[in-house]
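Several structures are given next for inspection.
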Structure P
Amino acid sequence: MALTENEPLDIVLKQYALTVLDIRNESYKGKKGVWWINTNKGMKVLKKVSNSEQTLLFILDAVRHLAHRGILLPQIQKTIDGREYVCIDGVCYLLSEAVMGKNPLYTSPTELAMVAGGLAKFHRASKGFFPSPGTKPKYHLGLWVEDYIKQLEDIKTYYDNDLLTKERKPITALIISEFAHFYQRAEKAIEGLRGKEYTDWVYEAKELGSLCHQDFAAGNLLITPASDLYVLDTDSLTVDIAARDIRKLLNKVMKKSGKWQPKLTGDILRYYHRYNPLTPSQWEVVRLDLLFPHLFIGAVNKFYLRRDKGWSEEKYMQRIAEMSAFEKTGEPLLDNFQSIIPT
């Protein structure tokens, strides 16, 4: 609790019509934190939000829309004077009901079907949502090509410098040995995303409305004793096409299993398609997004920028090697993706 002792929790909680019995810190990273609040009205969860107030307003708008369309999310607790959050010195805090349940297991076919089907329902429910004036939405819609080019060129600059070094460390030699292959893969993906399939889907999303969760994964989902699926952690909600979330979920599940599995991939696509059917051209966009080597590029970028100060060079090297090997296990599947697309 020492790290959070300077947080104005007492001031925040006095804004609510409840009596606090106990406070327990769940996580804390400076700009954001989570606390369990035991009260006379049951258990609550208090979140310190890292987003600006304008972005929080966008998220709250989106949460209301999703809840109205049947998505189960923790109910936000209003203050005594009817506000949905409390801001102190430019930092916002949000209190919600605590939902009790268990995180789903990817190894359980029933629970994996709930996750993939839940993601489909989430995307379907997001249709019709458009950010309100005065809010500041997170926005990735239509920006993939320029974003992926920037990611690729950023690490290529470091790679080009490494090529000029005569004495190479093992990690540098590893990156050099793998980079050309993944650079070519990334270029293929980018070229494909310049096509009609992606631009058509973006146009449709602009017309109809479309949200992505960005981390629709087991750690942010709860299955209640009544077998309802609750969606947690809406901090990263963004305006984008559904393919973004589908790619992220597939990568998470397959990474957990250690390699890409065609049958399991096909099952997930079918579970999703049951509730939010995609067209063949939209599934092609999913394939192209999987073709872009997000995990390899992320691991290399993390090393070059030393984004995890606690990691040794050996740890970075291990991660790059693992992501390189993992990405390659998916290539035969991506070459035959049409064979597992739901119809």
Structure Q
Amino acid sequence: MLRAAIVGLGSWGQALVSSVQGKSDALRFVAGHTRTPGKVEGFCRDKGIRLAGSFDEILSDPTIDAVVLATPNSQHAEQIMQAARAGKHVFVEKPFTLESAGARAAIDAATAAGVVLSVGFNRRFHPSVRQLRERVRSGALGVIGAILSELTATTAFYRSGDSWRLLPEEEPAGVLAGIGIHLVDSMIDIIGRIAEVYCVTAHRAGPHGDDTTSLLLKFENGVTGHAFCSNAATRNYRLAAYGSKGFAEVINPTMETFRFIPAVQGRASHTAQIPEPEVIETHGFSSIAEELTQFARCALDGRRQPIPLDEILHGVCVFEATVESARSGQPVLVKS
């Protein structure tokens, strides 16, 4: 059992704890730290978590094997390095870091310390997304022309005006850091490295700044992509790949539905009846619990990192280019 400390006990930090506490045979949260302990004393008591007075106290505790960071984005790089140097395995919520220099330094620190390092891209671990990845990589869809994705929610209407998530230095490019980065990571995972990005943001319905972000992407292998995300629109999720032999998608906010439709062959394909889709339903799966469980098993068993470190770094480079594009209004080449 991996003994972990949660650092940052806001709503998402609590969600991470609740996903596995008392349910997993791989990871157990034994300690926590937050800037506002008075707000979470009851939660920690119910979950059997003792509150530490500082991050340093967490790092110096030999009974803690790993730290899970759900802290403001700008703190991630330094906290990862501190934890790695203390010999702790590290799981950090997305975005991994806000800048590529910090990402490289964090990865180097973890590699030098020999600890497992992972990031909260839980959607990679969902069976529906794995189905889509396998169909693309196996060639079942033929030559991929494009990948499209969308992720929307209504969180903008319920966020406190003093939340750090509203600070542009913490969440640049609209809702890229909050939700759009999931879409970018999924496309890197399924299609590969991104060469160029163009980003536009808009303030539509939410009360606090830009709430809508759209990206056009060009991949190194020639595939094109589009990602749309908003935290001020009806909740939805879709990830779809279009190929010469078929079309496949993951749909529904819970990602529970995978569909594959083979292409109609022949010159009259526009008038032919579309084949019945193959549909695979996965209900009740917690990708949040799965990402933490896989992280723990890697730490306990010495397995390969749950998400390749080069893909984590590339994702930060894409994030950096996207922020630059949103600011300049121009397409930007990804530097990595």
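Some points to look at:
- In this comparison of P, Q, the computed figure 4.3 for distance in nm of label points 7 Å out along Cα→Cβ at positions 264 and 288 is attributed to Q.
- Structures P, Q were shown, and FRET efficiency 1/(1 + (r/R0)^6) of positions 96 and 160 (r between Cβ atoms, R0 = 25 Å, to 0.05) at 0.50 was computed from Q.
- Label whose coordinates, when semi-axes √(5λ) of the Cα gyration tensor in Å, for residues 184-295 alone is calculated, return 24, 18, 14 (choices P, Q): P
- Comparing distance in nm of label points 7 Å out along Cα→Cβ at positions 104 and 136 across structures P, Q, the highest figure is found for P.
- Mean projected area of the Cα convex hull in nm² derived as 19.1 - corresponding label from P, Q: P
- Origin of the value -16000, where helix-only ellipticity at 222 nm (-39500 (n - 2.57) for each DSSP H run of 4 or more, over all residues; to 500) was derived from one of P, Q: P
- Identity of the structure behind 1.51 (criterion: Cα Rg over 2.2 N^0.38 Å, for residues 120-215 alone, calculated), options P, Q: P
None of the figures in this text is laboratory data; all of them are computed from the coordinates on show. Everything quoted here is computed from the prediction, not taken from an experiment. Cβ atoms are built from the backbone, for glycine too; each structure is taken alone.
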